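Peer 1: I've put the structures underneath this note.
Just so you know, all these numbers are worked out from the coordinates, no wet-lab data involved. Because the structure is predicted, anything quoted here is derived from the model rather than measured. Cβ atoms are built from the backbone, for glycine too; each structure is taken alone.
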Structure I
Amino acid sequence: MIQRMEIADLNRILELERLCFSSPWSMDDFVYELNENPFGYYVVLREGNNIIAYLGLWMDEERAQITTIGVDPAHRGKGYAKALMEHMFDVCSSKGVRIYSLEVRISNQSAISLYKRFGFEQVGLRKAYYQDNHEDAYLMIKESEGNECVSVQ
């Protein structure tokens, strides 16, 4: 079940951040996104009462930028990231979003593959984008023609 992220979810989200990322977001980062950022949209995917995955984005008129997506390493390969992406496209297209963007580590081939399956294309390179190890990031963009449903096999 996919639901809006709440403050009560943040202890588990921070645990997943540490498992998923070498440069995890802080509690303050998420609190700001949930309570103060008018463009933020953050969701969790639950299996029973356990949060397995989450996704965040900034949405403004015709544009959305994916800010984070994480899946518990013990549950990868089960379609959870795909489900979150499909949910995001449904929500965004209903609000008129047509342009999607994200940055991804050039070493994160599984994420790059996922994004490509959804129609994202590499359009740029952000040199030394990540602060933890100065790794480059690909800038990836997807443009939609209108309010279409997006599904990946």
Structure II
Amino acid sequence: MRKFLVVLDDSRECLNAMRFAAMRAAHTGGGVAVLAVIPPEEFNHWIGVGDIMREEARERIEVHFEVFAKWMRDKQGVDPELVIREGEPVTEIMSQVQQDGEIGVLVLGAGTDKKGPGPLVTQLSRNSGSLTIPITIVPGDLSKERLEAIT
């Protein structure tokens, strides 16, 4: 089964990327893999403190994921999988794409402010030649209705 890989983070544009991935998966009989990356700088403390912080980060991710997963299951009929990795976001995204042969499309949300589309879109666009799958970039300010129309 072809899966849409979407990145879960705290950005506003993440919502539209999640919606797009779930709607496309529902319309094409695919699946959704949700990747959350815990950056390494969160754990540069004593080992015991770092372990506690790592566990708290995982718990926050799982709660955040469940909000999206419930919507995907209830509204789109898609049961997403959660993948949590630790490291630099771009490196971990590239590694996940290489390691999971079912991933067919990487879905990213683009920021809407004047600073640009966001660090992930910028960095992954630069690396897109080394990816083995296409990247779909979803504008962060698309309405839900427009998303439904294009998926």
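Peer 1: Please compute distance in nm of label points 7 Å out along Cα→Cβ at positions 4 and 52 for structures I, II and give me the label with the greatest value.
Peer 2: Across I, II, distance in nm of label points 7 Å out along Cα→Cβ at positions 4 and 52 peaks for II.
Peer 1: Which of I, II yields -14000 for helix-only ellipticity at 222 nm (-39500 (n - 2.57) for each DSSP H run of 4 or more, over all residues; to 500), as computed?
Peer 2: II
Peer 1: OK, next. Which structure, out of I, II, was distance in nm of label points 7 Å out along Cα→Cβ at positions 100 and 124 derived from, given a value of 1.1?
Peer 2: This value belongs to structure II.
Peer 1: Out of I, II, choose the structure whose coordinates give distance in nm of label points 7 Å out along Cα→Cβ at positions 36 and 92 equal to 1.0 when calculated.
Peer 2: This figure was derived from II.
Peer 1: For which of the structures I, II does the calculation of relative contact order in percent (Cα under 8 Å, 6 or more apart) return 18?
Peer 2: Derived from I, not from the others.
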